[in-house]
1. Work out the source of -9500 here, i.e. which of I, II gives that when helix-only ellipticity at 222 nm (-39500 (n - 2.57) for each DSSP H run of 4 or more, over all residues; to 500) is computed.
2. From I, II, which structure was distance in nm of label points 7 Å out along Cα→Cβ at positions 202 and 434 = 5.8 calculated on?
3. Supply the structure label, taken from I, II, corresponding to log10 I(q)/I(0) by the Debye sum over Cα atoms at q = 0.06, 0.08 Å⁻¹ with the calculated value -0.52, -0.90.
4. Tell me which of I, II gives 1, 7, 14, 18, 20, 17, 12, 6, 3, 1, 1, 0 when you compute P(r) over Cα pairs in 5 Å bins from 0, in percent, for residues 58-249 alone.
5. Thinking of I, II, which structure, once FRET efficiency 1/(1 + (r/R0)^6) of positions 298 and 410 (r between Cβ atoms, R0 = 35 Å, to 0.05) is computed, gives back 0.40?
6. Given a computed value of 11 for relative contact order in percent (Cα under 8 Å, 6 or more apart), which structure among I, II does it belong to?
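Values quoted throughout were computed directly from the atomic coordinates according to the rules given, and no laboratory measurement underlies them. On a predicted model such as this, the values are computed, not experimentally measured, just so you know. Cβ atoms are built from the backbone, for glycine too; each structure is taken alone.
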Structure I
Amino acid sequence: MSAVLKPAAAERAAAQFLSGNEAVARGAWEAGVEIAAAYPGTPSTEIVETLAAMPGVYAEWSTNEKVALEVVLGASMTGRRAITAMKHVGVNVAADSLMTMGLVGVKAGLVIAVSDDVGFASSQNEQDTRFWGRFVHLPVLEPADAAESHAMAREAFEISERFQVPVILRLTTRVSHVKRMVSAGERVAPDPRSHGYQKDVARWIITPNHVGKRLELRAGRDAALALETAQSKWNRIEPGSDRRIGFVVSGAAYHVVREAFPDAPLLKLGFSHPLPVRLARDLAARVDQLLVVEEIEPIVEQELKAAGLAVHGKDVLPLQGEISVPALERAVAQLLGASPATATEARKAKVFPRPPTLCAGCPYMGVYFWLGQLKDVVICGDIGCYTLGCGSPWHAMDSIISMGASLGVAHGMTKAFEGDKAGKPVIAVIGDSTFLHTGMPALANITYHGGNVTVLLLDNRSTAMTGGQNNPGNGRKLDGSPAPRLDFAKLVEALGVRPERVRVVDPYELPTFFKVLREEMKAPEPSVIITDRPCVLTEDFVRRRPLRVVADECNGCARCFEVGCPAITATRRERQTRSTGKVVDLAWARIERAMCTGCDLCAKACARGAIVPQ
């Protein structure tokens, strides 16, 4: 297909300062991508956001990663180059269709850009996407920086079409978010002659009688890809004068090796699967010892050992997180028998601790204000801004597993508690976007089996934690154009919740919310409480007059701090007491005017009426 692509005059080549994610988007656009679909997730979000602003591309936020992958497969089947992007845990959601795509392949180029959150800075686990390349038999490209992200994204479509297979472009947080200069090029315009769907039952209908043939084709493709990686320009041996230790390295760790050991020979892997073992053998013959530097799992290390090479890796390097220069220096010192003290020690920055918290005025604060005060209740949490409910001052979570898991875990607990005198009420907390992502099947399961779960569906009209992206619950598409807005009350009714057990409340109305919560916790059947307030960082939110604390009325009880609003701070002042006339030193609350949104939650929590509008 690539032979019919022609240069377009939309943009001329120019140097641009881009992050890895922006560079992937630019490379995909230059390659003639027409369809892009994703579910937002740090650190991959900006890829499709960037593509959405480029001409000639249809881009969407799909309801989850599996749907996004299926959308781009459908586009590929019609001859359109397509790309999906997700974070590492998103691949787990997409895995069902992904496994079959390893057999049926693609028509037009299809790239799966996955950003692994190495060090789990914003994720519930640390995961190595390179395993999926081995598991599904897909080629894997690993850029080391934004410039390579751009170039590899372009080439990935060529590889995809040449071998009729999806290509995984494996990024990491550092590659996704660090910027550098990129030599942007021109877009190739898709030729309409490549468009169209051709019926091919033996390929696209993956029934048992078709699988055998596809397995044979996949085996042949694997062999051809192995030859491709052996001669790819992305896999190269860089000579060096210090031959005591050679390195096999991929991704951002390449720059770490070069910074720490600029004179060492190394094999840089960019087209890392299938693994070019012959190049590793060539390097091994030139050095005394071979060290595999990879993030996160010892995948290349194990494959080289299986090929009969004597290599070191995770026996001296960290088993988790990013590879740093000090860690690498210590590992090499250990291999060379030198004192670890000769290695550079990591510098620990002295910064004021900043625990994660909700934004000032967040509608979730009122929910957690009450949840944190419940006793003898199990609260199952989920992935999103409301995950922060596990922290101070609320401490209102008992489990957080994965997206959509709160409902399934809660259901299992209610079934375990049935007939148990020591059983407890169970609450499941989930956000609007997460509910649409993977929560709906779990709610249907609860109602079908009669699980006595009180579900808090926190609707803030955005996919908030990843940047406030639109979703089917707020009536706007990725580009901001209008779309039908889902009615969550009707939706949960359709999933089996009885109408009288569906309650819609304003989370800013603390007494009302708590009254509804207590009522629904007593209900002997599934119930759903929908909180309806927009995220304070979205266009739907309307600020109110900021509040202030009347110092003479504040007695320092700290009840307002239990709301958890970062706009409320503590200070001290001397005050003369009314009863004794003595001057005492008291703590009292203060509200930062610039941060306050006027949500009134702290005022409702204050029993003395000491918080009033400015």
Structure II
Amino acid sequence: MEILTNRDQDDTPAMTKFDAGAVLLKEKIKTLPNQPGVYRMLGADGAPIYVGKAKSLKKRVVAYTQRERLPVRLQRMVSLVKNLEVTITRTEAEALLLEASYIQRFLPPFNILLRDDKSYPYIFISGDHDFPLIMKHRGAKRRKGSYFGPFASGAAVAETLTVLQRGFQLRNCTDTFFANRSRPCLQYHIKRCTAPCVGKIGKEEYAQQVVDAIDFLKGRNGSIQKKLAEKMQAASDRMEYETAAILRDRIKILTGIQSRQIIHASGLNDADVIALHREGGKTAVQVFFFRQGRNYGARLFFPQHGRDEKESDVLAAFIAQFYADKPAPALLLVDPLPENGALLAEALSTKAGHAVRIVAPQAGDKKRIVEMARKNAEESLARALAETKEQARLLKRIAEIFGLSHPPRRIEVYDNSHTSGTYAVGAMIAAGEEGFLKKTYRKFNIREASTDDDFAMMKEVLSRRFKRLREEDPERTSGLWPDLLLIDGGAGQVGKVSAVLQEMSIADIALVGIAKGPDRNAGRERFFMVNKEPFSLPPGDPALYYLERLRDEAHRFAIGTHRARRAKAIGQSRLDEVPGIGAKRKKALLHHMGSSKAVEEASVEDLMRVEGINRRTAQKIWEFFRR
């Protein structure tokens, strides 16, 4: 099919970009079925720019060819369409689940996006050991045992684990550690474990501790406290006052936990509370997690979407994507009620394997909790908007200072770090309207440049960074191309880096060097640009403080990356290469000899003095270092 882009021989007016996209879609519509499914609008690079679901693929895609009925955002999307792919499903609910999965996978720019790459933690109690352990767990649930969660964060898990260890004294050590104990560890002495590893408690009594802990996680506090109170009284009657005191302390811990459960509702068992607040074109979504009637923490999200999206549509997309990789609980309490709530509940029920209800409560405790979640979302969004406005003012000031045509949407800052030329790394941090963009930070292990030449290292880092950018995003549509580069250095560094950019035919990115002033005092920085005189900013200028923060963040990230690389290298030695020398023998050798170098230089007789090293092994080590 030929798309006209210029006037042809009969002087036919050129098609608009929207018309070209609409023509392509009309051709595709001819072969689309009246069946449910998912459609993917593809851009010039073949990647999805929009993913949608439909009860009837043919009828849904037709709507995108009717310009007058589309908001400006979708008109722009159609103008970028270069192809259309569809996947047919059996039901509309199945299409909804597939749509959410595709959106999470491809992150198409014209969809409502929930960027949540975090796995949610659980509490795990093992079921394949005579004395079960308790621990935090992320990932696949492969090991036999009981899993409780998900929790909103690692901090929420840590708090609950602390309570469980104080109240029920279950072990948290690995099975290997457990099997090799000859005396109780610190956990026993601080009353966080009953030391089953060395027989301080029997199997049956420990099993009862496990049962009580599981009951606690299932919200059966009342029955546990009643049972503990009865045991405490019985122990007291038998004049076993030490046992009675232990039981008394457990009751106090459980009572304290109940009093700290500020967010609670009668009759609320397994549920997530999801409330949305919208202001200034931005949206915050607050989620409270409840399992077995217990509050498992809260998470806040800022989904990305167009300004013309309705609140109910945003919440529907959020819920579908949020549960794309995890089962939904039996009840979702929401505000507002999402678009196609019944269809969404059907899809979530199919995926979870149990009935899921989506309810917008109108009164009572459930309504109160939803209102609390919405209030949290409102206050969090207000803070975020205030920070965004302050950031926008700073970026506008940066544009004025450096003569940019518009406030920079993305600033990249580069720095190097090494120790006497060893373990050299380069680091890049980024910042924009939302502050530091930590998910886009990059680190570079220096491979080719001489580590005694800072500029050579910088050249290698920049060359690798922009070569990859040009390969992956030649059209600069990803938002990962910077408007401003900030480097630590003066006129010499700026001139050399400018030459590197020119070699790569990159001439439209502003470049600024920042160097500390006399005596390297912060606050007296000098700024350097190509073909401009160096200058300083007034000490009280907020932009100066902001630029210092950017430079210091790059320096912090570079040093941290370098230290991590150095620590990893130091943790390795030639001992790792000796056949038959595992972690235990390596540790014994290093403890006895003091260093890897001493092991290399030791005689066979010296090596035999190390615990666990016989003559044959000593001979093998000695020969390895002398071949």
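1. Answer by label: I.
2. II
3. The structure behind it is II.
4. The correct label is I.
5. The structure behind it is I.
6. I
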